[in-house]
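Heads up, there are several structures right after this.
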Structure 1
Amino acid sequence: MRIAVTGATGFVGQALVPRLLQAGHQVRILARQLPQFAPGAAGPVELVLGDLTQAAALERLVAGADAVLHLAGLIKARREADFFAVNRDGVANLLAAIDPPATPRLILLSSLAAREPLISPYAASKRAGEEILRNAPHGLPWLALRAPVVYGPGDRETLAFFKTVQRGLAPVAGDGSGRISAINVADLADLLCRLATADLPPADAYEVDDGAPDGYSLRDFAQEAGRALGRSVRTIRIPKPAMSLVAFAQQAIAKLDGEARILSPAKVREIFHADWVARDRRLAEFLGWQPHIALPEGFAETVAWYRRRRWL
């Protein structure tokens, strides 16, 4: 199949593209510059230079595509409007680029945060992107995939967490009882590859995770990281006011140097939300799909990867 991918140079995209090529698909990606990853013997990638604001580039990306996997998204921004410009308007621009009567399937990588749109601009923008899809032209098959915490080899966003745990410290929000779900990037890439060709369930937003029935407490998550690192870990409770203070400081620095920081007062509200557990099993049941990588195995593999590259 001809498969178009946005966000191919990101963390999830770099795990997905080689998998698509190995499955024999023709892959076309949208990127602002030449990608750093090289699938090598898996096969060539067709590159469309551009971004989600450029109509001509998006039209070239989706032309003749059987499936469009939309992974591109913003997880940190200096301004609220920036989240919506990418996470909402990017979906709208992509839809506008599809020229009827073409009806490629459109798979949006969303976030569990979308189920709580009032909690933060990021969550609101992800829900808004899903709502754009709900108004997609009739006959266009689509699906929004709400991912939880995604981790694995190559992930820079959780690297700071592993570095802290390596020092024997594990900061947790509040008393550490908040619960989260997670998924290894390899399992997520496997599912996205499956969605590119499988029969799809009715158009809707679906949750995905690694199959842990009630997710993990923040304390469990930290302790599992410690085991992967071979370290005993001391859990440090961080009160919400203290984290909020750090967030305000981070955002003040961001205004000075123009560099977006992920920790913000809104992100603190996300972190202290008590329940980010995926419980919707409809998609996995419909596809007969199961994740293969449990958290202990996934963390061990991730740590080994970091150490081989001297990131840890």
Structure 2
Amino acid sequence: MSTHIRQARKVLDIEALAIKDLARKLDKNFDRAIYILGRCKGRVVLTGMGKAGIIAQKISATMSSTGTPSLFLHSAEAIHGDLGRVTEDDVVIALSNSGETEEVRKLLPLIKKIGVKLISFTGNKKSTLARYSDVVFDVSVKKEACPLGLAPTSSTTVMLAMGDALCVCLLKEKKFKEEDFAFYHPGGSLGRRLLLKVEDIMRKGIGNPIVRENKLVKEVLYAITKARAGAASIVNKEGRLVGIFTDGDLRRHMDGNKNLPVLKIKDVMTKNPVAVTKDQLAAEALRILQEKKIDEVPVVDKSHRPVGMLDVQDLLKAGLV
């Protein structure tokens, strides 16, 4: 085993033990913090300096994406005007391992003057930050993973872990669901899967050829070619979907059938095809295509009239495949 691997494992062991120690220190303060945060009418404001400030930014980002409005307030900028972002309806979470970080310490009387609740992450329960706080989380560690004992390593790891614990418990407290998560992550794969509907990506207008069932195959082929599509919806005289004609249908009927172009489409179409509605989730339509092993599916309204066509390529472009 190389020296680097031994050192890396030592770092990971030290930080893992620090998190286990943190778990053992949890007490009624954690419940009180969840109570305060869960009833916050404003935003949860995270503040800190240096490495602790970076951890504060991450916790704020996680809260924002899981249903708890939050922002990061740089402690130094706060004492130069940005404190105006904090309102009496907010809750402040301050991170400082020593609890004596100058910029954070200067904020404390001002935060209390605004009247907000203050939760602190500190490694010093007797610090100025701890004395000002309504809830104190002891994030002290026995040792940093840094061999010099200087660079914040174990201390920032436990701060991050405590922040994750708060965020997850708040998520459950607020009954935050997958659909809610998708709403805040519309650009991600989960957002696309849970929010994207068939009508958002279906082909319509000139890209959705619709042909009456008494038309000839050659007329249907012309309509498909003109639309640059892979299939056409076939309707009866009332305009309701009765069939579909695809590239696959064409290939199947071409073999040994010289009269195919002049046959009526109703005689060679796929009758009573699978269809979806525009309000269905695109992910559900994808499942149908995969289960039926088809590449196109007509989109119909409540009266079973075609309003669009969904192709597997559309789902591919949308990032669902």
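When FRET efficiency 1/(1 + (r/R0)^6) of positions 169 and 233 (r between Cβ atoms, R0 = 35 Å, to 0.05) is computed across structures 1, 2, the figure 0.10 traces back to 2.
For mean count of other Cβ atoms within 10 Å over residues 281-288, which of the structures 1, 2 scores highest? Can you show the working numbers first?
On the way: 1: 14.1; 2: 18.5.
Evaluating mean count of other Cβ atoms within 10 Å over residues 281-288 on every structure, the highest lands on 2.
Kindly point out which one of 1, 2 the value 14 was derived from, the read-out being relative contact order in percent (Cα under 8 Å, 6 or more apart).
Working: 1: 18; 2: 14.
The read-out was computed on structure 2.
For mean projected area of the Cα convex hull in nm², which of the structures 1, 2 scores highest?
2
Bear in mind that the values in this text are calculations on the coordinates, not laboratory data. If you're wondering where the values come from, they're calculated on a predicted model, not measured in any experiment. Cβ atoms are built from the backbone, for glycine too; each structure is taken alone.
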